[in-house]
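Please treat every number below as a calculation from the coordinates, not as lab data. Every value quoted in this text rests on a predicted model; they were computed, and no experiment measured them. Cβ atoms are built from the backbone, for glycine too; each structure is taken alone.
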Structure 1
Amino acid sequence: MKIHLLSLSVWILSFAIPFFAFETFAQNPSGLEIRVSLDKIKIDGELDELTWMSAAKAGNFVRQFPFDTGMAVNQTEVMMSYDEKNLYIAAICYENPNEKQVVWNLRRDFAIKTNDNFSVVIDPYLDGTNGFNFAVTPLGTQREALIVNGDQSFTLWDNRWFSHVHKKQDRWIVEMAIPFSTLRFTSGLQNWRINFSRTDVSGNEISTWVRIPRNYQLTVLSLSAPLIWDKPVQKTGTNVSLIPYVGANGSKIHYPQDQPAKKSIEFGGDAKVAVTSSLNLDLTINPDFSNVEVDRQVANLSRFEIFFPEQRQFFNENSDLFSQSGFTRIRPFFSRRIGLVKNPNAPGFLQTRILYGARLSGKLNPNLRIGVLNVQTADDASTQSKGTNFSVLTFQQKVFGRSNIAAMLVNKQVFRDDSGDFSFRNNVYNRVLGLDYNLLSKNNRWTGKFFLHQSFENQKRTDQFAHAVYLMYNVPEFSLVWNHEWVGQGYNPEVGYLQRPKGYLRVEPEISYRIYMKKSSINYVALSLYTDNYWDRKGVASDRLYQYSTTVFFKSTAAVSLNLNRAYTRLYNGGFDPTNTGSRRLDSNSVYWYNYANLNFTTNTRRRLSGSVNNQFGQYFNGWLNVSDGYISYRSGSWANWYLNFTFNQFYFPDPYPNNRFWLVGPKAEISFTKSHFFTLFLQYNQQAKNINVNARYQWRFAPVSDLFVVYSENYLPQPWNVKNRALVVKLVYWLNV
């Protein structure tokens, strides 16, 4: 079986590679010239400088939604310039004065397709894979994001840049100043690549300078045009940022045993050092992540762990170098494992303190990216854990235009012996060595991944490998997907994420077909066939899913879909409680076939009141299940948003298994007093986890990327009404450019 699967992978790749090697960029505008500024540019949205009067213009935007043909109704004109410190962008966004602008709130990192905005995508490496996205709404709200894997936006990245919007009767004008110290680029190039987009929500139109087919993301880097500099771009001066913080913390545990209150004052911070124009060194000492937003809880009906994404700033820049190895369910490295240890008294994890961390990441040359990470955690008597060192070494070498070969080594090790002395000879370690091949064709039609990983540790295990192949062909009319995964019984990435720890083989193909409408309220209809199959290491089927799906997308952005499913599950040792609430477990080695359907409806997202509801109904193991989940949101102008996330699960089982039902309700309020003052109140009532969580978060952004946070949280046991714990954090963070 091993030889057969590896041969199949090689055959797929050898068939696909000729497509990658010889495809060229789609037809683009000839490019945009950028020249050094003639006078000092003031970021005020007025465009009265001589620089803008003589700058080359990018115009004639074409539609991307609801159609990807024809010229945009509301046009946009863009100009660019620079000086020794900043890259300048000016855009004139024409609009219908009778249409009301749509901006959900004044907080940074807004959703690019549901808010009116002007957006720029920059590829300073000419690799079509990594870049930057900056966007501004008509109310001046900013969004910045790293672009990874050719089109994926990573908005948790924060950095300093400046913008201002000036509103006129039939247009709004935006000026942007992006410091070269904020960008990472290959020094000495005279050509970059660039694209611009404009989202006009009230006009129900999205347009771009370089045409992007509507089945692709607005941030796709391969569909861009040359940005032609009047001289090569060079690194300018030193680039060092210090981000110190001071925080005051108070907490108290009330349940299950009342404990004395804890109070502390913490000092620490981060530093960012640009080693070169494209290589960055991140340092952190005693980091505190209390300002990170709380995870939204979900109802878990599966037999496996839920994956929550990384939100901590230190791990964010060039994070794809470290976090994208493997698949979403098979990761050799998952940074959220750092700072977490297993709870010795209950299921789950507890936080432990990180002493320091260092991370070097970026490009050594136009074709080679590297990443080196080292983090040390502290001893923790409460969790009976020793301080542990986490190290990662990775690189990506560009091949075939936009594809790359990547390798990664992950090491988790305790460098202390039983007496507490430092020692390299301690045998408590876990390591993973991985090799990935990431496929990206130049026109974005072909994407894929091939990887082979091997784990090593002080315990002897068999079959300590993981291997997978993913290949997708995507054009506006249809898409084809092939995926298979093969995980050995002994593969154990302790610093990674492995949803199914047992050895298994997975095969997951899908075919989708899209029918586009022109003279109808319907935008397009998508039809798909999908199957997902798992076998254990003995070749016995453990899970199967056969799914037929129909989705109707309307030009208004509303959508309705119907999925018909037939599923098969074989339970293994220990059985399974299908409600995950501690009820009676189904027998080990029992087998179930069941049929169910999903009906989903999403309303027009341009309206003040919008929402989505998904209903699952049908058989579930040996009983029946009805699930209703979704959200309702209301926009009060741009100053406040109100959300309600909800899930209701209702189970019906034959005797002697008890029926069950539980709610998960999460009301949330986001209030923007100004572009600098924000308040978020998030309540979560989770009957499955028997927990009520309250999280209140005030943020004052008193300077660029500099904040005062006040965060209060508490957890309750619903029945009886008991306080589990309470905590209050006040934290001041300041970004200082040296």
Structure 2
Amino acid sequence: MKLLKFTFVLFIFVQTSWAQEGMWMPNFLSQNEADMQAMGMKMTAEQLYSVNHSGIKDAIAIFGRGCTSEVVSPNGLLFTNHHCGFDAIQSLSTLEDNYLQNGFWAKSYAEELPVPGLTVTFVDKIIDVTTQVLEGVNDAMTPTDRQSMVDKNIKKVQDTAQKESYQTAKVSSFYKGNQYFLFIQTVYKDVRLAGTPPQSIGKFGSDTDNWMWPRHTGDFSIFRVYADANNLPSEYAATNKPYTPKHYLPISLDGVAEDDFTLVIGFPGRTDEYLTSYAVKSKKDARNPAKVQVREVALGVMDAKMRVDEATRLKYASKYAGIANYWKYWIGESKGLDKFNAVSEKEKYEAEFTKRINQDPALEVKYGHILPRLKELYAEIEPLGVLVDYNSEIFSNNVEMTTIATVLNQLEGIYTANGEAGYNQMKPRFVDFVSGFYKDFDAVVDQEVFGSLMDLYVKKTDKAYVSDLILNGMQGKSGIEFARVMYSNSILKDESKVLALINGDYKDFKAALDGDQFYQMTISQKKLIDEKVNVVYKTKDSEIQNLMRIYMEAQMKVYPEKKFFPDANSTLRVSYGKVTGYEPRDGVYYTPFTYLDGVMEKYKPGDYEFDVPQKLIDLYNTKDYGVYGVDGKMPVCFLGTNHITGGNSGSPVLDAHGNLTGLAFDGVWEGTMADIYYSPETCMSIMVDARYVLFIIEKYGNAKNLIDELKIVHPKKDLNNTKGKTKKSKS
């Protein structure tokens, strides 16, 4: 009897923990509805996503190219993270009007600042188009032929999709290419900054606190969507009006308590939950360390320059944050995979998979070759992958002059392929890119980054994969000395010269590039890696991806008792969990809440990461928290077990009734391996409390005008007082 009881309890625990894993498609949430309601959700799946009615998904939008935002007022007001709005805020900032440093609060529509190029995208409809996309595809096809057919079918589906003229159609792949969905979307192009705290609040803790708990960051910014007279998308126009949404989110003043249900809905970027043990080991032991090494060097140079010059810090703030983010992420990911023995756990899963297929001759014939072949391929591809990572990190991600060289090489290729007419047609696009590129470019900083990375690359790489122009140029020189020669003689560091070349005659453009040592060095290295590494790497990777598609199909057949969620791919997803603390290491337990007290404990006057505005100090000292404080304390952040990743930044955290209680903005360092191996013990998401957001808007920013257009509710109090009928109240 005791054994049976223990087994039942264990089953419930496993089911509950497992239920918190996953990024589920909102159009199929009915399969998860019972799990979600058992955890405390009071909504139905239909309220989250409805084919025929507006719902919560209609308040959620892609912000820019890689974050999430949500509509929180009937006038198109958007909340997202400060780090999501960072580029926009930086682009609007100058040394005279430094919105990053000082913050910005529009007191009227007229004061809101247009952000050129910024868009928000709403999902109108999701349609299963698997049959159409896989039409004509068969198992006898090579991976290349199969993909060619799939691409052709996707284009046809997108081109013939039934949609309005202002809508877009996009097909995305799910379950490693076993299923496809069409997304009908509406993109709004007039987006304006309405408010942002200074980065001393919105980025408090900066890189030291990134991925860490306890966290005390007010990571939010506020924008507004504008539309034409018909509420449809329009380029910026003075006559545009605030967008009227199909749905907007009420905001809860009651906050969350430990063990409360939480739901996150947004656009997570990329996960790889179904990788094999061979892939995980390669990532942990070889590829992550290579990328970390490169970024560590680049960050060291940037940090030293930014600390001594404010203008450099303004130019490089966003770049540094972007580079540091994944540098720290990869370190945490590898540590987490080690701590939770992810490789051995994957091996156990694969052993069980093999055992199951061996019990069925038909399955063994169809799927028995997959894992052995994947093991061989990962052994072959790993050294090539490390070379790809080194070159990508150095010549694409961390050195800016190599980026310009690559872009100009593309323009040169356009002339070769399409002649002068094609070249002249494309020139304006390149002019626009170049003009934006040099706004935050600093040749002195970039030169030192490049030189330091050259020392690393030549030391770590076989000479067969280093171009002669680099080897000969560095002979008897350090990387810094080599970089000084390369940069001093290059026109690529000069915006006016590059623009003059693009706008001029192609013969002069070609002659200048032929004579530019830096350009020739970059292109020769790129060509060397393309010929010696990328061709072989892509061939092997193509076979891996095809086998992973079959492996995914096999798992779904072999494990019929398991619910499989598709890997994240920047499409709309829902994840659910609970508010709870966690134990990062033996003898240490983190509670799930932080308060303004912790901000003051971390406060370091004059420090670029932990300085605090005097006004916030005054509000703290007087405990002037308005209706947003709780028992004399001001909540700042909280933890949830929701499964999120990059792209979820800015996602709304909803309570059991669908009210906004916070914004997701990070995960804990011990759980960064969640993208490939989820553990409910430490895969925690970090959220900024909605009450802190409102407190900063009203008490710090004096932007009561923004508060007044929000719908603020007390779901817990009203539930107790009215037996389930929610009353509305204004702060």
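Computed values, structure above
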| read-out | value |
| --- | --- |
| Identity of the structure behind 10 (criterion: relative contact order in percent (Cα under 8 Å, 6 or more apart), calculated), options 1, 2 | 1 |
| Value 14.9, calculated as mean count of other Cβ atoms within 10 Å over residues 68-75, assigned to which of 1, 2 | 1 |
| FRET efficiency 1/(1 + (r/R0)^6) of positions 44 and 596 (r between Cβ atoms, R0 = 41 Å, to 0.05) - structure with the largest value, from 1, 2 | 2 |
| Structure from which 14.5 was derived, mean count of other Cβ atoms within 10 Å over residues 108-115, options 1, 2 | 2 |
| For P(r) over Cα pairs in 5 Å bins from 0, in percent, for residues 116-195 alone computed as 3, 14, 22, 19, 14, 11, 8, 5, 3, 1, 1, 0, the structure of 1, 2 it came from | 2 |
| Among 1, 2, structure where helix-only ellipticity at 222 nm (-39500 (n - 2.57) for each DSSP H run of 4 or more, over all residues; to 500) as derived comes to -14500 | 2 |
| Structure from which 19.1 was derived, Kirkwood radius over Cα pairs in Å, for residues 100-251 alone, options 1, 2 | 2 |
